[in-house]
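What follows are several structures.
The numbers here are math on the coordinates, done by the rules we state, and not lab data. Being a predicted model, the structure only gives us computed values, none of them experimental. Cβ atoms are built from the backbone, for glycine too; each structure is taken alone.
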Structure P
Amino acid sequence: MTGTSGMKRILIVDDEPNVMRVLKLMLERAGHQVRTAADGLAGLEMARAEAPDVLITDIQMPRMDGRELVCTLHAEAPQRGFDIYVMTSMTEREEREWVRRIPRVAFLEKPVSPRQLVARLAGIGLTPRELHAIFITHEHSDHVGCAPQLAQKFGIPIWMSHGTWSAIGQPDLQGWLRLAADGRPIALSAQCELHPFTVPHDAREPLQLVVQSGGRRMGICTDLGHPSAHVVERLQGCHALLLESNHDPDLLAASRYPVFLKRRVAGALGHLSNAAAADLLARIAHPELQLVVAAHLSEQNNRPELALSHLQAALDAAQLNTALLAATAAQGCDWQWV
């Protein structure tokens, strides 16, 4: 049942407490009523007892996994009146194809687990103990992920704003918490310094970064609804950019996202469209900009070629021969040198 305010009753089914807590906090702050279940069987019983407006479920869970939960609900009520979102970090096609055969079911990208993250680091020649720090930009679950567990397990300082720390429940990080703020530089070493800055996004105190090392500046800017004057000012003079190019408006409008989520993504505190990313790039491009990486591309609502086309047009208008590539959620991109 949806009231005039747009409030929805949402059921989250997940056996990872950190992911469930962060997602619950985010949705409740958006005005929704949230219930939780720690495994598929409990989620099935709750959905049977009182059908939610939206069900969000993990795949790998005890007692009953997410796939069995979804298939059981579909078999019992093929014309059910609510949408289901399946969270997964699996990228194999066969792990996703079954969802496309069931009406009103779609994927949400889930943060990788500690084991998967360690494996991904190994794939680029790193171990967790070689990390100098972890930086959490804001409290949304796809940006927190397994970072708190990784920091405590391997003794890595974990930076975030006070607002982000509060939004994820003020966890005890065993002495590894470091608080960051807009305009307050962070010296990781004699050669590397971080410069956090605030961005317009629907989070408590979101921060993005400029990383300065060896006379070079790299801007990291994802998860912002629009390029504010403060963002434009902070990203001036970068030699490399990791820049959000999240969605194509037409693909978003035609997607299976519910209306409230479409409005959030496209809103002034949501995410940059390809055109908005290109507009931001045009305002900060300069002759010493060597590399632009399109990032945070929505798998459902964007295509790498669309994002790159918009960004290339901005670089062409500025008459720059800057290297341009896209990073994917599954593979990221190769090491780049500037």
Structure Q
Amino acid sequence: MAVTVKSSVPEYVVSSFPPSRNASADRRSLGAGGGRTSPIALIPFEADTGMVQYDSLSLDEAESLRRATAFHADLPQKAAVEARFLKEHGADLVLGDIPPLAFAAAAAADVPSVALGNFTWDWIYAGYADAPAGLIRTIREAYAHASLVLRLPMSGGFDGLESKTRDLPFVARASPQDPRDVRRALGVPDDRPMVLTSFGAYGLRNFDTASLERLRGYTVITDELPNRGPEQPFDYQDLVRAADVVVTKPGYGIISECIANRTAILYTSRGHFPEYDVLVREMPKYVRAQYIEQEDLLAGRWAPSLERLLASPPPPITPAINGAEVAAEIISNILH
């Protein structure tokens, strides 16, 4: 089965699929069975506009709404173009996480579609006072075309989709590596907690990295280590598992990986983003978590918060993390 990915994600995201050390679940989710019988083609494409960010901790609400409104103003025309693509390539299914265009295009091409995510963009944009009503309506109408909705934990939105929604366990990558091997390879002493920073592609502005030299008793590893592709020694989830603490902003991806690898989270605020409140409310059920003020984070004053976090008790719930396998089975049943 051929898989085509239309996205603005970097190429390494797709090229990291098999061959890969931890790719068995990925292969199943792509319908590839036991080996690489599913070629994956990446086509650079803007499927939505998301949020405009200055860095990982700050965003531009007004510009985000402006771009989203402009993008969705001609959604029917965009959907018609994509529908032609789907027909020309004989698409059997559209899977989207979770751009409205995907489902409008699938409906126009008479192809079934599956939405997968932990929030919907109408809910996100509706959280801003200046969000145009027409934008929210257009997005909801597009989502209504989805044949099925697979909702991840820690969710928000999905208004009007209840009758076609199924809840999934966490989709998360658990590392098979022995944390001691990873720490040894990174040169982390056994007697020091390892702290991994995770601020994604946007990074941090105004971060005093030199201040971390005063953080005694900890080894700090950044997420900028080269770990993209099978030629690298470790996958990112291996670093998460090896760490005692991940310092980050709340986001579904990093929270789910910390849950899967039982790694504590030191988090800070990320600007006004509706998902933030949901994640902050839900994640302490599944993972040890501690808040740190942005001012303290950027100044490197981490020690008091790290001490409180590492002294905290385990979370009350150990959730299932086989969401990828569950989703793959559901999708496979649709295709067959």
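Matching task: 17 is the computed value of relative contact order in percent (Cα under 8 Å, 6 or more apart). Pick the structure from P, Q.
So the calculation was done on Q.
Taking mean count of other Cβ atoms within 10 Å over residues 256-263 for each of P, Q, which is largest?
That would be structure Q.
Where does the value 20.2 come from, among P, Q, when mean count of other Cβ atoms within 10 Å over residues 152-159 is the thing being computed?
Q
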